[in-house]
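Laboratory data are not the source of any read-out in this text; all were calculated from the coordinates shown. Predicted model, so just to flag it, every value in this text is computed and none were measured. Cβ atoms are built from the backbone, for glycine too; each structure is taken alone.
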Structure I
Amino acid sequence: MPNRSVNLKSSTNHKIDYRFKILYAIGMVMIVAGHCNGGGINILADWFPYYSFHLGLFLFASGYFYKEQNEQHIGQFVIKKIKHLIVPLFLWNCFYAIFISFLSLFGFSIGTPVTLEKLTTLVLTSGHQFLFNLGSWFVVPLFSIQVFNILFRKITQKIESPYKEWLILSIYLTIGVFGVYLSNHGWITGWQRMFVRFASLLPFYEFGILYHSKLEKHDRISNIWYFSTILIIQAIIVAIFHRPPSFIYANPDIAKYGYFMPFISGAIGIALWLRIAKILEPAIGKSKIVNLIADNSFSIMVNHFLGFFIINSFYGLLLTKIFHAGRFDVATFKSNIWYLYYPSGLPQFQIFHLIAGISIPILIQLFLNNITRIFKQRFKISI
């Protein structure tokens, strides 16, 4: 199961863009925190909820590094994406099928039973089939968006106009709004849900391409005006809806604030953190921790619930076997993936789930990297 590290090299100067290392790290922290009740931290979430933009942030970053030369080798591009995204997705799914089968021997019911459907079609249409790897649902829309984009650009590559990217954005936004519309009309299961996820996230990929090709060179506004503008816009949105909008793309539940708001809120959140990453780049851009998180985003996305499970198991062992405190709900722990124990119920202790949800997947990936390296050296093969 090879690591899907982030390629953050500029397509023009081949230097690592550490802004996006920071963006990926921030996005991963937000995703894991969102799955453990905030993770004991609050990084502007009262104003800019993680669920309003964090998935769009990953599509934006992926689009930013899109390379036009790939359009000359579409077959190679698709094969590479299958190898780097879809194959590991199915391998991890098989691992969790074995894992939940093993846990069932000890009375766990999470993700059971293992079925052929869970091993095949549900990997594409749900991603929640074994629950421990539910974060992996995002891989399929990411793959489908990347493939759709390169095919669409191949078809339209003969269009020569300074407004071409704006035209593509309008088309992708139309598809995105249609996806939000469909989500509001019952397309929330099976293959329909798969399409809605793809459509509603598609515009963010083009946001990244457009920013790189057209807008970045004009991004020179001072920080005070930049952040003031974002805050004023967000304040207006909060005043209108009496709360900052957030969206759950997995279900998908994205139409409750109107058909355009997912893209408006997403763009605002991305703009906010893009500038913050730019400011932080000199200080932490080359941080080993930041780079570890960014370079192991695939493993963190797929395996962070395993991290939660391990720290829950640690708490359960302490409370039920050593201290006999009885405050750990064993029955719920064995049946509910969302059960998270915090000592004394204090939300501050959620941070240990956050740390485990990030660090354990990184350790798993580093271990697999070493195994792969040894295997390649031993048998002198290329994987």
Structure II
Amino acid sequence: MRVSCLQENLAKGVAIVGRAVASRSTLPVLENIYVGTDDGRLKLAATNLEIGITCWIGAQVEEEGEISVPARVVTDLVNSSPPERIDMALNVRTQTLQIHCAQFQAQLKGIDASDFPIIPTAEQDKAIHVAPDTLREMISQVTFAAATDETRPILTGVLTEFEGASLTMASADGFRISVRKAPLPEEVPESFRVIIPARALQEVARIMGDQEDPVEILVTQKRNQVLFHMQNIDLVSQLIEGNFPDYRQILPSSHVTRTVVDTGEFLRAIRRARIFARDAANMVRLQISGESTEGPARVRIVAEAAELGDNVEEIGASVEGEDIEIAFNVRYLIDVLGVLNSAQTIIETTDATSRGVILPASNDDFTHVIMPMHIGQRG
């Protein structure tokens, strides 16, 4: 192999695939990055056997070849190189990659590319197309509510349903549920559902960048892997096997009180309340009051910490239904308000012990459900 490329492009490519490198593995090749030529471009790839990322960058290819080299070393080497052309040449006999840039030259010992795991690539004719802005927003609105511990592996994933011309993503961690729907440009030939690891979706959103072309999603025939094809980047992930809880049965079908608040104002007030709530089991109380002789409709936000004091703040609201006091985990409220993408927020409640629903006032494609906290006795 003999190939040349710009340091800037190589550094970007190495950073992208480096997200999939195994940090600690019994297989040394999983701590490597694959470097090879592919149809006049330089191909980089890495995998930890759960997620695999492939990236192609522009290059001048004089001689074909491939090798895998230690990810940490090649990343540090490329990032510390001057912003000039990098020349790479492979000694096949010794499996050594020679890297030359400006005034420095390095010899990097690698592992034969034949030992590197095969990462599937996209078959465009079978792919489902999703607008990048839509997919990015969907990922941000569901992955934060997925479980992070491995005690219930199924909840570390996002249920992804393709039905007709609709895509639905749902996540849950036992305390909250996020559901986001979006239309597809065309109907899928056959409805199906898969569970994609939340981490894989977060990586897709991260490496998508400012892509404008639709993202192509392909689920393998055996339903054990999903592949996301972006501009010059492929990400493939193992799917999670099992039955995801029926979130539709958990979504409240009715409410007693419907409150509408300004999202920005509400979020700022909740963040201030968190200063005290974090020392009191993260509990913040919402005291919702409709219009009365005592004044206009409002939401009173209360956080109390025995050793610190308390924080009380009122914001204006539009309230339909009965007055209510309900408590939520302040972090959960901040999480959902940060991804709502709506000028106004709807809060639907039934009573102090029933699930609360957070909705964007601007559309009906996103639903978030939060379990309340027990307020308890106060003196």
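If relative contact order in percent (Cα under 8 Å, 6 or more apart) computes to 30, which of I, II did it come from?
It traces back to I.
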When I, II are compared on distance in nm of label points 7 Å out along Cα→Cβ at positions 65 and 305, the highest value belongs to II
Distance in nm of label points 7 Å out along Cα→Cβ at positions 97 and 249: greatest across I, II for structure II
Calculated from one of I, II, mean count of other Cβ atoms within 10 Å over residues 17-24 reads 17.6, and the structure in question is II
Mean count of other Cβ atoms within 10 Å over residues 193-200, calculated, reads 24.1; among I, II the input was structure I
From the coordinates of one of I, II, helix-only ellipticity at 222 nm (-39500 (n - 2.57) for each DSSP H run of 4 or more, over all residues; to 500) came out at -19500; that one is structure I
From the coordinates of one of I, II, Cα extents along the principal axes in Å came out at 69, 57, 47; that one is structure I
Computing FRET efficiency 1/(1 + (r/R0)^6) of positions 113 and 129 (r between Cβ atoms, R0 = 25 Å, to 0.05) for each of I, II, the value 0.20 comes from structure II
